[in-house]
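J.: Below you'll find a set of structures to go through.
Rule-based calculations on the coordinates, nothing more; no lab input. Computed from a predicted structure; not experimentally measured. Cβ atoms are built from the backbone, for glycine too; each structure is taken alone.
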Structure 1
Amino acid sequence: MTEPVIVGVSYRRLRVIEDDRGAVLHFFRSDSPDFTTFGEVYFSEVLPGAVKGWRRHRRQTQRYVVPTGRVRVALYDDRDDSPTRGTRHAYELGRPDSYALLTIPPLIWYAFGTLGDRAALVANCADIPHDPTESESTPIDRGPIDYVW
C-alpha cells in the first residue's frame, strides 16, 4: 500500500493470477483492512475520451478497481477539518501495471476518465447502497476544482 497523499484515501495493489487461459483478478474481501460494511457493487463503463465527475458523497465510501481498460481518477480534498485540505492528486488504475483498489472516503471530490483508445470498466464496491440524496456533483469543466484533463 502506498502512503496516502490525501488523508483517508488508500491505494492498495491487488493480486492478479494469470496463465495462458486468462486471469483471476482479486477485488475485495471482508478481511481486507479497507472493509467496513457492504452496500452494493456496480460497474461504470467509461468510453474513450470521456470523463465522469466531479462528484462527492456525504456518507458513502467508494472502492474502485479497473479490471478492463485504464482510467485516471482525480481527487480533490476541500474538507474544512482536513490536514490535506486543498490537495489534488491523481491515480492511474488498470492493467497491466496498476491493478489496485482505490478507496475514497466521504467528502472527497472525484472524477475519472479513460486513458487510451478503448473503453474502461470501473467496478465499485460501495459501503452503503446508492442514495441520490447523499451526493452532489459539479460539471467537469466548471466549479471549484481546477484540474486539466
Structure 2
Amino acid sequence: MTKFLETALIIHILLGLVGVSSVYFIWTGFLKKTMKLSSLIKSGWIALVSFVLSWLSGGYYYVAYYGDNVKPVIKAGDYPWAHSVFTETKEHLFLFLPFLTLMILIALYFYGDKLDKNEKLKKSLTLLSGITFFLGVFITLAGVIISGANR
C-alpha cells in the first residue's frame, strides 16, 4: 500500500471519528435544559464536513485498494462474513450520516431559536441526533471488525 493510500485510510478513520464526536456533542446538547445554539450549529458543520470528507477518502481507498487487495483476503480467510455482513452494511448505512446531519443542521438554522418553546421539535431532534450518533458508532465498530478480519 502506498503512503497516499495509507493517508487516505487514516483521514477516513479520523474524520469519521470527528464526525461521530461532533454528533455526540449535538445529541448531548439537546439533552440539556439550555443549549447554546451557535455551538450546536458549529458542531453540525464540523460533523457534516467530516462525514463528507471521510466518505470521499474512504471511497477512494475502497476503489483504489480495498476492493482488489483487502476484500479477497477477507473473503478467503476465517471470517468471510466480516465483509459480507459488516462491510456491506457499513457502506449502506454510512450514506445516511451526512444527510441526517444536514437535516439536523437545517432544523437548527430554521427552528433553533424556537427549540426552548417547542418541546416536540426538541425531542424529535434529540432522537434524530441520537440515532445519527449510534449509527456512527456502529459504523466505527464495523470498521474495527473488518480490519480485524484482514489480519
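J.: Between structures 1, 2, where is mean count of other Cβ atoms within 10 Å over residues 69-76 highest? List each step's numbers first, then the result.
T.: Numbers: 1: 22.1; 2: 14.8.
Evaluating mean count of other Cβ atoms within 10 Å over residues 69-76 on every structure, the highest lands on 1.
J.: Match the computed value 26, 19, 12 of semi-axes √(5λ) of the Cα gyration tensor in Å, for residues 13-84 alone to one of the structures 1, 2, and report its label.
T.: Answer for the origin of the read-out: 1.
J.: Of the structures labelled 1, 2, which one yields 0 when helix-only ellipticity at 222 nm (-39500 (n - 2.57) for each DSSP H run of 4 or more, over all residues; to 500) is computed from its coordinates?
T.: Only one of 1, 2 returns 0 for helix-only ellipticity at 222 nm (-39500 (n - 2.57) for each DSSP H run of 4 or more, over all residues; to 500), namely 1.
J.: For distance in nm of label points 7 Å out along Cα→Cβ at positions 45 and 101, which of the structures 1, 2 scores highest?
T.: Values: 1: 2.7; 2: 1.4.
Comparing 1, 2, the top value of distance in nm of label points 7 Å out along Cα→Cβ at positions 45 and 101 belongs to 1.
J.: Can I ask one more? If log10 I(q)/I(0) by the Debye sum over Cα atoms at q = 0.09, 0.11 Å⁻¹ is calculated from each of 1, 2, which structure is the one that comes out at -0.27, -0.40?
T.: 1
J.: A further question follows. So if we calculate distance in nm of label points 7 Å out along Cα→Cβ at positions 29 and 77 for every structure here (1, 2), which label has the highest result?
T.: With respect to distance in nm of label points 7 Å out along Cα→Cβ at positions 29 and 77, the highest-scoring structure among 1, 2 is 2.
J.: Out of 1, 2, which structure matches 0.85 when FRET efficiency 1/(1 + (r/R0)^6) of positions 37 and 93 (r between Cβ atoms, R0 = 30 Å, to 0.05) is calculated?
T.: The read-out was computed on structure 1.
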